[in-house]
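Have a look at these structures, which come just after this line.
No lab work stands behind these numbers, since they all come straight from the coordinates. It should be emphasised that the depicted structure is a prediction, and the values quoted were computed from it without experimental measurement. Cβ atoms are built from the backbone, for glycine too; each structure is taken alone.
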Structure I
Amino acid sequence: MRKEPVKPKIASKAPARVPAGTLLDFTISTLDPEGFGLATHENRQVLVSGALPGEVVRARITHVGARTYFAETVTVLRRAPQRITSPPGSHLPHCDGCPLISLQYPAQLSWKQSRISDVLAQYTSLAAAECGEVIPSPQRLGYRSTAKLVVAGKSADPIIGIYRRNSHDVIDISACPLHHPIINRVVAAAKEAIKKGKLPIYSPRSGNGLLRYLVVRVAPHENRAMVVLVTTERGYNAIHHLTKAIKAAVPEVAVIVENINNSTGNAIFGTRDNFLTPEQALTAVIGPVRFTLSPRSFFQVNAGSAGVIYETVRQWAALTGRERVVDLYCGVGGLALFLADKAAEVIGIETAPSAVADAEENARLNGFTNCRFIAGDASDHLGMLRANRQKVDLITLNPPRKGCDESVLRDAAALAPARMIYVSCSPESLARDLELLFGHGYRTVRVQPVDMFPQTAHLENVVLLERI
């Protein structure tokens with residue numbers, strides 16, 4: 001019997017990629033963890049900024065990835081009932097910085113509640129933990145007291161803002177509704193002075209130019225501000241004139257400093273500061289504690305919600321005055337100083353020496369003599385505490401978004417404190433670390449979400465753990 005020739009298989013052709021700039025209609029199913037609308041197109045995931053679940057939108061493709069399209073909403077064809085008709089800042093250019101600003105605030109809180117609950121539910125060790133309702137921010141707009149902004153464009157038409165997602169294009173956010181009003185006034189004054197003085201703006205492509213970043217910090221309780229002008233080299237006359245113009249336009253600016261950053265990377269700050277005003281720092285206040293703000297120190301951008309977090313930690317700590325507390329990733333000493341008046345001793349550990357210097361100054365500013373701050377690796381210093389047989393009653397952890405190294409969690413648990421309190425800005429890394437701590441003998445008791453960043457997808461959580 002003669003065999004029929006085998007026909008060659010023809011590979012199915014993948015759909016052609018849609019080029020950037022194309023307008024397409026999408027039905028939005030849900031929000032992704034960053035607050036962008038999720039849709040599909042020809043078996044590809046599409047992330048749509050400015051779109052809400054249940055909506056049909058016409059959106060422009062802005063970036064084509066290997067498996068994902070990114071798009072921005074142009075027209076809402078079918079609105080979600082929770083959409084705000086005229087959201088704050090709707091007159092401004094499209095911005096990815098506050099993806100939830102079109103969503104009614106109660107709906108934002110509900111979505112954030114579901115987000116943390118869903119992440120915790122993925123781990124059996126966290127199933128019994130009590131999860132409170134999200135505590136709203138005392139301010140929903142104008143709450144950001146710090147802005148780190150890119151300066152781009154030409155001196156005749158400067159742009160001051162943030163990078164568009166997946167690109168090096170800078171979106172101008174001169175009148176951001178989330179920024180403290182003083183920040184927006186400083187930005188406006190800087191743009192005008194750059195144009196008038198023809199100040200050369202740095203170009204990453206050519207490596208030429210002077211001004212790279214504009215950083216503004218506000219101390220809301222005293223209504224004063226600090227401006228950091230990040231430049232590639234000493235600007236002398238050009239920066240002198242810019243300083244004079246900003247001070248004249250915004251009298252609330254008390255501190256201006258030029259920071260020199262001649263690196264080619266994405267780091268904002270360099271290592272040299274040249275103060276252009278007699279004053280060199282601001283004083284911020286959260287609850288009963290005062291903090292010195294230096295040009296490069298990290299500080300919470302929403303003082304109202306930070307106060308809620310610190311007070312929650314203080315209550316859950318339930319200190320009696322006899323305890324030794326270790327504060328990991330202590331930064332400028334926020335949690336440590338909130339606990340110091342009720343503790344026998346507080347030891348803060350932080351990798352950045354500049355933050356430790358700020359924490360020591362903040363302890364002096366508040367009159368605390370029972371605090372000491374150590375610059376170095378958390379795991380190393382935890383090991384030294386254990387080797388010296390120092391009893392620790394409470395450990396607080398406030399790591400960056402990536403969470404803790406497992407060695408830090410292991411060494412913290414090895415000190416056997418009765419309780420730990422973990423503050424996190426990432427539900428995913430938080431849940432992962434809580435699961436690891438369960439394996440080291442600590443049970444998650446309570447989770448309290450706090451809305452630190454209204455109009456964005458970010459969420460802070462305070463967690464109480466007890467030794468099993």
Structure II
Amino acid sequence: MKEKELIIALFKNKFNLLPKKIEELPLSGSDRKYYRLFFDDQKSCIGVYNFDNKENIAFIEFTKTFLLNNLNVPKIIDVDLDNKVYLLEDLGNTTLFSLLEKERVVNKIPNNIIEFYKKSLSQLVELQLIKNFDYSNCYPRESFDKQSMIWDLSYFKYYFLKLAKIGFNEQLLENDFDKLTEYLLSTNTNYFMFRDFQARNIMIKDDEVYFIDYQGGRKGALQYDLASILFNSKANLPEETRNLLYNYYINELKKSIAVDEKSFKNYFYGYSLIRLLQAMGAYGFRGFYERKLYFLNSIPFALNNLQSIIKNFPLINELPELKNAINEILTNKELKKYSEIKLGDRIHINITSFSYKKGLPVDNTEHGGGYIFDCRAVHNPGRIEEFKRLTGIDAEVKEFLDNEPDMINFLNNVFDLADKHIKKYLKRNFNYISFNFGCTGGQHRSVYSAERLFDFINSNFDVDIYLEHREQNITKNNL
């Protein structure tokens with residue numbers, strides 16, 4: 001059985017009914033698959049498939065612990081580890097990051113957003129200080145130890161420094177990496193570390209904050225998670241806001257444990273540095289190597305944060321090769337050019353699949369603009385008996401069309417056109433474009449093509465995407 005069918009089977013077994021409707025949710029930065037399953041027009045839950053059961057176990061066991069400690073995380077509805085699927089409470093679509101993007105004004109963060117950040121930091125302190133936490137379920141490592149740090153620093157070295165052609169002496173840099181990790185491990189590292197504590201992993205529901213995606217958690221220092229959220233590149237928090245939230249966290253922490261504020265701040269900037277270097281490794285791999293614009297657009301924000309961090313981190317002067325590499329990054333003209341790509345207002349992209357028999361999609365926007373692609377030259381899986389009741393979302397049809405040379409060539413041309421068009425719109429601050437795919441019945445080829453374009457754009461650009469399979473009455477978005 002495919003992952004979607006496995007999730008439906010778990011839902012049916014739990015509730016003795018089939019979901020009224022199913023929406024596949026946008027891909028995250030992992031291979032996990034998420035689906036929204038509807039009981040009716042109002043009530044729903046989330047189905048998850050993840051082939052990595054060690055990661056599943058970590059998430060499930062962590063969730064149980066957090067719930068026992070009255071922390072806001074999604075409730076577990078049912079689990080089938082044999083088939084690597086589970087059902088969760090649906091927390092909606094609003095993340096702290098999406099709310100921040102929607103409501104911020106230039107460099108000012110609205111008060112309601114700051115309050116959500118404060119709520120998140122208060123919950124973070126409670127999470128970090130949980131007593132008698134069972135770290136045996138942590139995956140892939142039990143703690144953020146020297147090995148973990150070296151992995152992150154090597155990621156930065158190979159995927160950012162080398163791909164950006166930044167010069168360095170490899171042995172001297174490794175010596176600095178050793179000194180940095182020894183320093184970071186000299187503070188107390190016996191707390192729970194979320195590992196990816198950022199605004200995208202904080203949901204807002206009924207004016208409360210909820211944490212998700214903590215399956216990478218492990219034992220570590222308090223400062224790492226604080227650095228993750230305050231120096232998250234795309235959140236781009238102003239220094240004034242960052243300082244306000246830092247002080248709020250310290251005051252919350254001091255309610256539970258003693259804090260040497262000077263020492264804590266030095267370690268905070270050290271962990272901010274290693275966290276940012278790891279993120280820059282990801283920007284290099286996804287941006288320089290995979291040529292994904294979204295990650296290249298993150299570089300200017302990262303450089304601003306990098307400058308602020310090294311200004312406040314005393315140990316940087318004892319890491320001469322790393323300091324030289326960072327200075328070269330900050331003065332590199334090639335890296336500065338990525339700040340010339342202005343995102344302005346976010347582009348709104350509509351993707352529609354439809355049947356030519358029922359007419360062309362109607363564009364009611366003020367300026368319009370976009371493409372209509374005819375998929376009917378591709379072999380129609382709807383003529384094959386076993387596919388007649390399926391759609392282009394179903395795994396069997398997807399596998400069939402994945403291996404159709406005409407479909408592959410057709411979509412490669414569409415992807416190339418979409419890539420060029422969106423990049424041009426980003427530079428010119430245009431904010432709307434549509435892509436429409438038609439076939440005979442609006443069921444197989446057009447649905448498959450629309451899904452593939454959704455995934456392509458979502459993986460390559462930081463834009464808002466709305467997908468409608470008109471004849472199937474299915475919608476989804478990446479918000």
Seminar exercise, completed: helix-only ellipticity at 222 nm (-39500 (n - 2.57) for each DSSP H run of 4 or more, over all residues; to 500) gets -7500 when computed on, of labels I, II, structure I
Exercise. Which structure, out of I, II, was distance in nm of label points 7 Å out along Cα→Cβ at positions 78 and 398 derived from, given a value of 2.2?
Worked result: II
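Name the one structure among I, II that Cα Rg over 2.2 N^0.38 Å, for residues 150-245 alone of 1.06 was derived from. Mind dumping the intermediate values first?
On the way: I: 1.06; II: 1.31.
Matching structure: I.
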For this session: For P(r) over Cα pairs in 10 Å bins from 0, in percent, for residues 102-173 alone, the calculated result is 15, 26, 27, 22, 8, 2, so let me know which of I, II that is.
Result: I
Seminar exercise, completed: Highest-scoring structure on Rg/Rh (Cα atoms, Kirkwood Rh), for residues 70-229 alone (candidates I, II) is I
